[in-house]
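K.L.:
Below: a set of structures, written as structure tokens.
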Structure I
Amino acid sequence: MPENIGFVGVGRMGANMARRLKECGWPIAAVFDVNTGAAQSLAQELGCPAASDLKAVTALSDVIFTIVTDDQAMKTIYCGGLLSRAKGRLFVNCATVTPAIHVWVEQKCEAKGAQSLEACMASSIPQAREGSLYLMCGGKPEAFERAKPILEKLSVSLRYIGPAGKAAEVKALVNMVMNCNTAALAEGLGLGAALGLDLTMLREVFAQTGANSSVLQTDGEDMQNREHACFFSAAHAAKDSGIALKLAKVQGLNLLLAAAAKKQYDRMIKEGLGELDKSGIAELTFKGRKG
């Protein structure tokens with residue numbers, strides 16, 4: 001029989017993952033969010049309870065997905081009742097947080113007789129809905145094997161990286177490089193616009209040369225047309241680049257490009273643009289725009 005699944009954090013990613021699993025036949029036992037309206041709306045849609053507290057999610061579920069914002073949010077939920085009577089439960093943590101938090105979560109879960117797995121996502125909202133996420137997993141192999149039948153319904157590619165924290169390290173590097181690429185693309189298109197070049201032509205040339213990247217495909221046209229509906233916010237880009245830079249500092253590395261990109265995302269936050277999609281960094285590089 002399919003295990004009962006709970007969700008803690010039902011923003012755009014969490015809600016669409018829950019919808020996907022429901023469609024695939026997995027029973028959604030409970031949803032919880034600090035935004036009670038979002039939880040209640042999704043619960044009504046899926047025909048499950050909107051849990052009044054974290055203890056209720058654990059009581060009703062065998063497998064609990066957590067999709068929250070940052071390290072502090074993870075500590076808050078795990079110290080706030082989520083591990084109450086958690087023996088036998090599996091916690092699958094999809095938030096982009098520091099590797100150390102995943103190690104801490106695993107220790108907390110094992111002390112309660114539970115399992116944990118990090119399932120780091122390198123995709124966005126449409127992929128969550130379609131079940132085509134790219135997932136990188138870290139934790140004990142047995143936790144991965146237990147979660148695998150569920151995660152296969154959410155992903156087009158599912159990769160086991162290694163022990164707790166290792167998938168989060170890879171995710172930090174993925175986002176760091178992506179954020180650098182986004183910042184570089186914004187500068188290239190911004191300079192092209194200042195030179196009076198046709199930006200559609202320029203993007204086509206980029207796509208057929210060494211300037212090509214997946215960011216060009218997802219963000220290039222949006223930068224040109226100033227379409228910055230949020231799929232991955234500038235605030236999250238700043239946070240995730242910061243995670244990578246902290247890892248680099250521990251290793252004694254000075255990552256100049258990553259640091260410069262983070263400064264641009266920090267600037268977006270300061271100027272009130274933090275909730276725009278990361279493509280909004282172009283607002284800082286095109287003449288006559290915000291910057």
Structure II
Amino acid sequence: MVLRLGLPKGSLQHATFELFARAGYHVSASSRSYYPKIDDPEIEAVLMRAQEIPRYVTSGALDAGLSGWDWVIETEADVESVCDLVYSKATNQAARWVLAVASDSAIRSPQDLQGKRIATEVVNVTRKYLSERGVTADVEFSWGATEVKVPELVDAICELTETGASLRANNLRILDTVLETNTKLIANRKAWGDPWKRGKIETLSMLLQGALLGEQKVGLKMNVARADLDGVLALLPALRQPTISPLHNQDWVAVETVLDEKAARDLIPELRRAGAEGIVEYPLNKVIP
């Protein structure tokens with residue numbers, strides 16, 4: 001039996017392949033190939049635009065796939081949402097579809113878009129947002145270069161952003177957030193009901209989430225005199241409790257823990273002052289809670 005898996009082609013492809021590598025799957029594809037090789041004989045992968053993956057997962061042409069939650073909503077796909085995978089081509093944070101206008105525009109709120117023209121790739125998402133606020137506008141599909149259409153061609157746009165830097169660079173001002181989105185692992189409902197396929201998808205979900213969590217964490221090892229142990233332990237966070245192992249010298253122990261990478265820089269000097277020695281920080285591929 002084989003699991004048919006859709007992977008996003010384009011801007012997210014490299015980040016996806018890197019995530020799979022940290023999860024333990026080697027994925028490779030030539031520049032012209034739509035069928036990447038993966039070192040798991042039970043998975044057949046296909047590359048396609050993220051916008052299309054929810055539709056093919058819904059139909060059963062794919063058993064599962066990685067796509068943005070925005071495209072699941074935009075295509076009204078009927079899929080099982082297995083897990084969130086918050087990563088992107090630039091940052092490991094959720095992205096936003098936002099309404100934006102020219103910086104000097106008189107439009108100050110979504111209600112001011114009544115009767116205006118808006119360009120976007122997510123027509124259905126934008127129309128639903130406006131409808132919920134009682135606003136009627138002409139929402140048209142944009143084939144690209146959406147940011148340059150304001151204000152000569154359209155009054156506003158609904159565009160995807162992670163940091164807002166590109167919008168500011170194009171002299172645009174954000175009115176409101178329409179939708180927050182991130183990559184999700186989604187599954188066909190029939191495949192999700194199949195015990196073998198569901199098990200395969202759940203394993204994939206666990207390893208991919210573990211890889212993302214591992215990217216945020218580091219491991220710390222150190223030697224601590226028993227006399228200083230309580231003081232060192234008081235400083236240490238851990239997923240459960242730090243691991244403590246006896247050393248050949250019975251007056252000393254080895255201590256190992258996992259913590260947020262951002263915390264390590266400030267914590268290591270404190271541990272040294274508390275008596276820890278031989279402190280080693282090391283990266284983690286995966287953390288499975």
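Read-outs throughout are calculated quantities, based only on the coordinates presented, and are distinct from any laboratory measurement. If you're wondering where the values come from, they're calculated on a predicted model, not measured in any experiment. Cβ atoms are built from the backbone, for glycine too; each structure is taken alone.
K.L.:
To test your reading of the models, identify which of I, II gives -16000 for helix-only ellipticity at 222 nm (-39500 (n - 2.57) for each DSSP H run of 4 or more, over all residues; to 500) when calculated.
P.N.:
Only structure I yields this read-out.
K.L.:
Rank structures I, II by distance in nm of label points 7 Å out along Cα→Cβ at positions 176 and 200 and report only the one at the top, that is, the highest. Could the numbers behind the result be given before it?
P.N.:
Working: I: 3.9; II: 4.4.
Comparing I, II, the top value of distance in nm of label points 7 Å out along Cα→Cβ at positions 176 and 200 belongs to II.
K.L.:
Let me ask another. Upon calculation of relative contact order in percent (Cα under 8 Å, 6 or more apart) from the atomic coordinates, which of the structures I, II produces 14?
P.N.:
I
K.L.:
One of I, II was used to compute mean count of other Cβ atoms within 10 Å over residues 32-39, and the result was 17.4. Which label is that?
P.N.:
Only one of I, II returns 17.4 for mean count of other Cβ atoms within 10 Å over residues 32-39, namely I.
K.L.:
Let me ask something else about it. When Rg/Rh (Cα atoms, Kirkwood Rh), for residues 144-255 alone is calculated, the result is 1.06; to which of the structures I, II does this value belong?
P.N.:
Answer by label: I.
K.L.:
From I, II, which structure was Rg and Dmax of the Cα atoms in Å, for residues 104-191 alone = 14.4, 51 calculated on?
P.N.:
The correct label is II.
K.L.:
Given a value of 36, 20, 17 for semi-axes √(5λ) of the Cα gyration tensor in Å, point me to the structure among I, II it was derived from.
P.N.:
Derived from the structure labelled I.
K.L.:
Assuming 1.00 is FRET efficiency 1/(1 + (r/R0)^6) of positions 40 and 208 (r between Cβ atoms, R0 = 25 Å, to 0.05) as calculated from a single structure, say which of I, II it is.
P.N.:
It was calculated from structure II.
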